[in-house]
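Student: These notes open a run of structures that come right after.
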Structure 1
Amino acid sequence: MIDLHSHTKASDGEWTTAQLVEAALAAGLTALAITDHDTVASYHEACQLAQGTNLRIIPGVEVSSEYNGQSLHLLGYFVDPDDLAFGARLNEIQAARDARTPKMLARLEALGMPLSDDDIAAEVDGVVGRPHIAAAMVKKGYCATIPEAFDRFLADGKPAYVPKDRVLPRDAIRWIHEAGGIAVIAHPRSLKSRMRGLSYGSIIGSLALDGLDGVECYYSSHNERTRDELMRVAARMNLCITGGSDFHGPTVRAGVSVGRGYGKLSIPDKLLDGMVLAWQRRHGHGPEDRPACLC
């Protein structure tokens, strides 16, 4: 069993890299991708922690982009975590995210919920995300839970929400490719739920023309019907299939656990074979070649 979508405190997760790797080992996973938002900062530490175990660490990242005015996330797998150009591009996205935080804090203060820089710093090791702000709100007693903080103040369209600058999907896909990776659309159902009438085929087909390599079909909030529909679309377009829990921590998404999602998720190891094939096809590798993380 594998989990190809997870987060640490390097972006908007609650747990350190060590805590996440420990949980993956306890769950008996054979592969884990840490896909922090716009950073690969956790990769090398995770590799060191997993050394000597049966757990393989897949280099990954989740890049924030925008599709028709809506947030669209693209997962990059097998990227070179030491690629300088890719790192510089991710730093630019992080800078835009950092610029957003003071604006959200100003809105919260105007709503009678001031938070200091120290309040936020206590929740994060890397890039500040909304879950960190939500956690600080809970500690200050402004909300009882992190989900409540999102539902009332931080979610899209709520009083303290501030949109962030995002790159175009085709640019994010190109960046992932230039870093040696493959690009996968994350949790497509979330985009469809915000854009009524949108078909999976139309958006995935559009992204495929820009070089999309795969579709995240297995996901914590995808039911079997959604998963199977996405798998049919992926097969029709010759795209690989991936899956992950999108674990952020025990309270950000209550009930989601590493490798198991809400408890019924089971992501088969064989998906890695399709991802390797997509990587070979994308970058002109031979049938015997494999990403370094799987050698």
Structure 2
Amino acid sequence: MSCEIIEVKQLTKQFKWKTAVNNVDFKIRKGEIFGLIGPNGSGKSTLLKMIGGLIYPSSGDIHLFNNAVQGNHAYFERMGLLIENTGVYPHYSAYKNLELIAISYGIKNRQQQIHELLELVGLDKTNKTKVKNYSMGMKQRLGIAIALVGSPDVLILDEPINGLDPQGISEMRKLILDLNKTGITIIISSHILEELSKVATKYAILHQGKIIEHISKEELLLQCEDRIEIEVDDPKMAVLVLENHLEIDQYKVINDHTIYIYDTSVQSQQITKKLAENNIYVHSISKHKQTLEQYFLARTGNGGETHDESS
């Protein structure tokens, strides 16, 4: 059986005034933290609502747990959702809110599960404070606890760090990682790639309703790592010179002409001089430095130039 528990094919949502999601394809494997990154208005919430069964797609297919689903299918019940505002009763405590949800689910041993959920998300089970008096971080924690009622296999979080202070962001990050360690597959959206990169294992960049790139965490970090890029006629011979004459072992041959060097303590002039001495012509050499946010902005057309120094 496939490890992919979610797959969407050509998923589209057309509203009267616009196409919010346009022919989106991606797969999510069991146990992943899948980061959906995109600017505000890019279609993230609409896409998550379709995956979670809150709205119907205009066209396309959703496969959950290796089964195609349509309409109000039971497989959607295996999803826990925190999308947009948390649906809570503001004049009740966290415990009472969870109790009402558990009753509606028909859950036995409600008290035990509520205590476990409150402990899991870091809320005091004895706290009688009304939810309307909670901080933003506490409300987000309660929202996640509500989404976890019924022990879902997948947790969908839409911009869970929005409005949180630095401490709240740090606590939310730890909570997400802890939940993932229990085996829950997590889909999390954000417009802040720097923060998302601290938890996600795979990413899809959404822009104007379309997925413009799929990238793993390793590939993303490699793209943004400080490096020297050189273009030569013969990478194989160039690598021998780098290893034997400059003792450079942190490099990667990208294609028939390009080498990335990750040992940035070596000066560009040293590299070009040594290659020239060994009759290897250097077409170009540049230092590359790019933040995660610059990488994201460059792909969504919102600026974010990379810092290159050519020589």
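Student: Of structures 1, 2, which gives -12000 when helix-only ellipticity at 222 nm (-39500 (n - 2.57) for each DSSP H run of 4 or more, over all residues; to 500) is computed from the coordinates?
Tutor: It traces back to 1.
Student: When Rg/Rh (Cα atoms, Kirkwood Rh) is calculated, the result is 0.95; to which of the structures 1, 2 does this value belong?
Tutor: Attributed to the structure labelled 1.
Student: With volume of the Cα convex hull per residue in Å³, for residues 165-284 alone coming out at 124, pick the structure among 1, 2 it was computed from.
Tutor: This figure was derived from 1.
Student: Starting from the value 22: which structure in 1, 2 was relative contact order in percent (Cα under 8 Å, 6 or more apart) calculated from?
Tutor: 1
Student: Then there's this: Where is distance in nm of label points 7 Å out along Cα→Cβ at positions 45 and 269 largest, in which of 1, 2?
Tutor: For this comparison of distance in nm of label points 7 Å out along Cα→Cβ at positions 45 and 269, the top structure is 2.
Read the figures in this text as sums done on the coordinates, not as results from a lab. Computed from a prediction, not measured in an experiment: that's the story for all the values here. Cβ atoms are built from the backbone, for glycine too; each structure is taken alone.
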